[in-house]
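Asks: Scrolling down, you'll hit the structures one after another.
Only the coordinates and a few stated rules stand behind these numbers; no lab work does. As the structure is a computational prediction, the values presented were derived from the model and not from experiment. Cβ atoms are built from the backbone, for glycine too; each structure is taken alone.
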Structure I
Amino acid sequence: MTLVLATIVGLPFAAAMLAVIFGRYGGPLAAAAVAGVAVATAALIVIVAEGQPVTIDVAGWPAPLGITLEADGLACGFLAMATLVMSGVVAQGRAYFYNTGPERRATWAFWPLALLLWAAINAIFLSRDLFNLYVGLELMTLCAVALVAIEGKAETLAAALRYMLVALIGSLLYLLGVVLLYSAHGVLDIGLIAARVTAPTDILAAALMTAGLAAKMALFPFHAWLPPAHSGAPAPASAMLSALVPKAAFVILMRLWLEAVPDLSAASLLALFGTLGTAAILHGGVMALRQNRLKLVIAYSTVSQIGYLLLVFPLAGGASAAQPGAADAWKGVVFHALSHGLAKAAMFLCAGLWMASVGHDRLEGLRGQARATPITAFAFGLAAIALIGLPPSGGFTAKYLMLTSALASGQLIWAVVLLLGGLLTAAYLYRPLAMIFAKADAAPVAVSRSQQAVPLLLAGTAILLGIASSGPFELFQIGSPWADIEGLE
């Protein structure tokens, strides 16, 4: 089992180091890493599905002296999603950077940066130590900033600088919270923190860490860096930045409040989380409606979709954990995070293919793309179905679980937010879909069908997540705070 977890974290890191040395072979090295991690992740899921999380102590030192890695159902789900997204990134990245030549920075640097970012994210999904999570966050952020600026354009450099400043502030806030927790309790393992005697500084520490994570995941109102960063990066990088980076910060936030310090979750705090999530859903949706570039529409959609994740706290946090539907709310948010990651990666990869076809991503210029790139248009439509939450997608399963939780617990306000958010999503995604299927005056340049199949596989998996939801539903329950509670009845 140690070998399996070591492969999931270590293989991308090793491939990144080799890609630095053998720059011409960065693409094949990344493909080999994806294959190896996919096998290890599948083996891990089979083992965890037997009913118990898998835990190892790195170098044989248990917490608090050492670092513990744990693979529960939540970690397995996110690891699988990250592997699928990376398979799409590698497949399109090899074509995207093929013709730029090995002498250019983007061609050489993309592969080690992407692989290091993936290794950091996998470590975050598995780690149980708050300082180790900080290390993973820092490595992830440094790679993400570099990926934004990788093409060296003036606008992307400015976006990367803004991202770096916000991320630096977030890192300092998170680290200060970790220091306060360690000074009060002398431990940083999540399980040991949960068993602590509450100290007066714990709420301040948790608040600082939350603010830092909010900046990392671009939660409203700390989101201003995200749209220019995600829209300016190369399409394969944008897919990683939107699908994976915010989820890593959210997993830490969820483990902090639902596992490490659930006793600090006052009703007012949970309501604040829900209010911020609502503001993100509405603001991101309205801003997406106002954009005239496809990548900006998708980027602001990420701002909006992140808001749904925050609804887990009023629906399943604190005293709400004992209310009917708390387990369904938690699983619904996980379904949403995974479905969103797959669908949003597919959308950015679609945008990259259309930019290759017409040379830009302005909505008006996308007329006729359904004829020139029918597979890509179909993939974008499937991804839109998942984001809107229409059946039979994983997004529908997510919203169904969250809606039933809100209704069962009598928190109708969050049910209204979910419905309004779905309508907004349908409105801002209708615009690019209408342009794609409109008639064009001139025939756009066709794109190879093999490249078009990449986003189709990701979008199709987002749909399959809803069709075959019973297996993931049972998997997510393993090791969760509501492991003994049934749902989806």
Structure II
Amino acid sequence: MKSAVETLNPTRVRLTVEVPFEELKPSLDAAYKKINQQVTVPGFRKGKIPARVIDQRFGRGAVLEEAINDALPKFYTEAVNSGELNVLGQPDVDITEFNDGDELKFTAEVDIRPAIEIPDYSGIEVVVDAVDVSDSDVDESLEQLRDRFASTTPVDRAAAEGDVVVVDLEASVDGEVLDDGIAKGVSYTIGSGQLLDGIDEAVTGKEKGSSVTFTSRLVGGSAAGKDAEVKVDITDVQARELPALDDDFAQLASEFDTLEELREDSRKRLARMKSYDQATQAQEKVLDALIELTEVPIPDKLLKDEIETRTHNLEHHQFPALGLTWETYLEREGKTREEYDAELERQAVKGIKTQFILDELVGKEKLSVNQEELTEHLMRRAASSGMTPDQFAQAVVEGGQVPMLVGEVARGKALALVVEAAKVTDTNGEAVELEDEEDETGETVEASASGEAEAAADGAGEGPQDAAEAGETPSE
């Protein structure tokens, strides 16, 4: 077999392959054997039909077609390896010349990873938010805690903001009550914004036993996206009473004996959270600076596929789960479809550039991933997916996605190198020393580089290049 590589542009090549007919013999033998098992010819046992009989009864062309389908992936892979190419996705294969007994000639156009020159990133400088916890921050945290421990008492008056109303709901569209539009005994805090648009105005000022109807656009259920007439029967009005902010409350809401101890613990928790946010902000800003410094050609087909994948996930997974349509989604986001598409393309470009750059750094710095690092990452991914570690690990192994997880960890380590080399200061002008911080769930701050390059799908999803490289070899 002979092969040659022609560079079409920095991200795409054309392979020209010539295969002598004698090298097709193993595939021809396999084709005869396969057809032998699939057909029946009177006078011959199954699997024992001579090749000449198969040619006569079914045509030599059928055998040759089967042989080529078997041979193409093998010869394509040999050509890729011979050219030392790092290909992405599926090739476009064209058989340019083939006659029975003569050599097979074909071309294959395919995207490749571009050559990337990693710049000197030691001069990157970024500014992040300072970790300042004010008294008002602590007060707000304690107020949120008080709110969680609020009690309710029935009152004989009109409902006001902050009150809890117990309501029965009935939603109708075009005069027909929806099968899934009836709910009884729903408790709702006026002003929380956690039920239906328009309900706050509808129930404010109404007393127990009142009924009112208002119009609201439904965001879920069988009539998602449609305007509905919603009838509300108020069965109770309750006043919320917050507990006094004192030592008794500290003992009720925490393991501390005094309010002062609770305040100090809240201050420390807020500082840890802000430190975590600061580290994440530093990673994002350093990554943006690295991308800005690095020239990265983007394969057109890869970008197109990535945009289509993200759009598909939005339309067929996220929209149905949230009861949204394009109209309601764009209205909620305050964007036109053109603005959304432009933003999506920017995100996809950034994701692809991120993965290319960090993968290049992984190779350049010879970074490796050990079992402990992989296990820790798997545990975090399992927690974020809502699966147990065993369930997530099984899904990853069955889906052949262990290399994908290894890539995520390696990219995280690559980004950590760049962040470590960068100069990071806060808005107070103080130098920031970034160490592994833990959030309130105990999750270590790790460079989430792979997340920049992942599609919208959750769980054990693939990044764009991971997905592209997982494809099978071609067949005609």
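Asks: Identify the structure, out of I, II, from whose coordinates mean count of other Cβ atoms within 10 Å over residues 71-78 was calculated to give 18.5. Write out the running numbers ahead of the final one.
Replies: Values: I: 24.9; II: 18.5.
It was calculated from structure II.
Asks: Matching task: 0.80 is the computed value of FRET efficiency 1/(1 + (r/R0)^6) of positions 7 and 215 (r between Cβ atoms, R0 = 41 Å, to 0.05). Pick the structure from I, II. Display every interim value, and only then the final one.
Replies: Working: I: 0.80; II: 0.10.
It was calculated from structure I.
Asks: Another question, then. helix-only ellipticity at 222 nm (-39500 (n - 2.57) for each DSSP H run of 4 or more, over all residues; to 500) was computed and gave -14500; which structure, I, II, did it come from? Spell out each step's value before the answer.
Replies: On the way: I: -24000; II: -14500.
Here the read-out was taken from II.
Asks: Using the calculated result -0.77, -1.24 for log10 I(q)/I(0) by the Debye sum over Cα atoms at q = 0.08, 0.12 Å⁻¹, pick out the matching structure from I, II.
Replies: Details: I: -0.43, -1.02; II: -0.77, -1.24.
Only one of I, II returns -0.77, -1.24 for log10 I(q)/I(0) by the Debye sum over Cα atoms at q = 0.08, 0.12 Å⁻¹, namely II.
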